[in-house]
Structure I
Amino acid sequence: MLQKYLDQYSTGKTVLLLFVITNIVYAAMLMYTIPYVMQFSGGIKLLDMMPLGYDINYILSLMESLGEDGRINYLVVQLRIDMIYPLLFAVSYSLMMMYLLKQIGKDKSFLFYLCTLPILAGLADYSENFGIITIIKSYPDITTMAAQMTNVFSIVKSMSTSLFFVSLIVVLTVWAIQSIKNKLKA
C-alpha cells in the first residue's frame, strides 16, 4: 500500500513543491525558533539538537537554564513548528526517494525500503517531541524513564535521518551517472 501511494504521488512537481515547503519550515526552525529558545538557555543546546543523545543531568541543566519563560517558549514557539516538520520531512523525502528510484529503475526492488527511512525519522521526531513536552510539563519532577525514552527517540531520529541522507547521496550519484551515460549515448 505504501509503495502504491509513493509511486502515485512521486512526480517531479510534487517532490519539488514538498521539498521547498519542508525546507522553508526547517530553515524557520534553524534561523528563528531554535535560536530564539536558546537565548533563554544561555547557549545550551536544545534536546532537538542533540544527535548523540543526552542524559537526565543534561536535561535538568537545560530545563533549569531555560527558566520558566524559556520552557514555555520551547513548548509554544519551537515545538509547535516542530509538530509540522516531521510530517513534511517524512512525506517529502519518502516521495523524493521513490522519485529517484523510479528514475534509475529500482522502485520495484528491495531499495524501495529506503523510502521508509524518512517515515521512521518522522515517527521518531514526533515521539521525541512528545517526550520533550512531557519533560517540560513535569519539570522539576522528570522521571528517568521519560528522560531515557526521549533520548532513545532523539538517537533513532538522528540515525535514521543520517542513514537516509547517505542513501540519498548514493541514489543521486547513481542517477547522475546514469543520466550522463544516457546523454553520451544520444
Structure II
Amino acid sequence: MKENLSGKNIGFAITASYCTFKSILEPLKALVEYGANVFPIMSENASSIDSRFQKAEEYKETIRSITGNDIIDTIKDAEPIGPNAPFDILVVAPCTGNTIAKLAHGITDTSVTMACKAHIRNNRPLLIAISTNDALSGNAANIGKLLNTANYYFVPFSQDNALKKPRSLVAHMDLIPESIEKALEGVQLQPIICK
C-alpha cells in the first residue's frame, strides 16, 4: 500500500461529526508516512465550533502539524479545486448525514460541499467515511443514491451501537488508507458493510 500512495495528492475534508474527530488522526498520520501529500479541508462548523470533545483551534493545529498544510475552510478557497484539479482523490472523513444529503441533492453551501463539487467535476474519485445517527432512517436514501453514483466510494462502515443508536452508522476509519488505494483503482473496498 505504501508505494501506491506515495506522491499522491489527497484532499482530506472534515465535517462536524465531532465525536469521530480523534479517530481520523491515525489514518491521516499513516497517509503522510506513506508519502502522500495531504491537504486538509474543514467545513465552517468543524473549523470554528468548540465541542465537548475538543477545542476547534487546538484540533486545527493538530491537523496542520500532521499534514504540514494550511486548512481550506471557506467556499471561496475551495472553489479553485475545480479548475486547478489538485487532488488525485478527495476524502470526506468524517462525513455527516447533513453533508451526505447535500451531496446527494447537489447543494453546495459549505467549504466541503464546494470542494466535493469542484473535485468531482474532474471525474476523479470521492471517498466518503460516513458518521451519522440517521444513516438507516432519514439519510438511507441519500446514501443509496451516492453508492450508485459514478466516482463515489465509501469507507466500509457498520452500526456503531445497534442497541442504543439503531439507525447510526460509522465508517471504520482505520480502513481509510486501504479504501483510498482501491478507489484510486476504481474499486470499492469490500465488504462495504462490516461487523
- prompt: Given that helix-only ellipticity at 222 nm (-39500 (n - 2.57) for each DSSP H run of 4 or more, over all residues; to 500), derived from a single structure, equals -24500, which label among I, II identifies that structure?
  reply: I
message: With relative contact order in percent (Cα under 8 Å, 6 or more apart) coming out at 22, pick the structure among I, II it was computed from.
response: II
- line: Working back from 13.5 (mean count of other Cβ atoms within 10 Å over residues 105-112, computed), options I, II, answer is structure I
- request: Work out the source of 16.3 here, i.e. which of I, II gives that when Kirkwood radius over Cα pairs in Å is computed.
  value: II
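Can you rank I, II by distance in nm of label points 7 Å out along Cα→Cβ at positions 57 and 89 and just name the one with the largest value?
II
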message: With distance in nm of label points 7 Å out along Cα→Cβ at positions 49 and 177 as the yardstick, tell me which of I, II scores highest.
response: I
- request: Of the structures I, II, report the one carrying the highest value of distance in nm of label points 7 Å out along Cα→Cβ at positions 73 and 169.
  value: I
query: To which of I, II does the computed value 3.7 (distance in nm of label points 7 Å out along Cα→Cβ at positions 33 and 121) belong?
result: II
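All of the numbers you see were taken from the coordinates with simple rules; none came from a lab. All values reported here derive from a predicted model rather than from experimental measurement. Cβ atoms are built from the backbone, for glycine too; each structure is taken alone.
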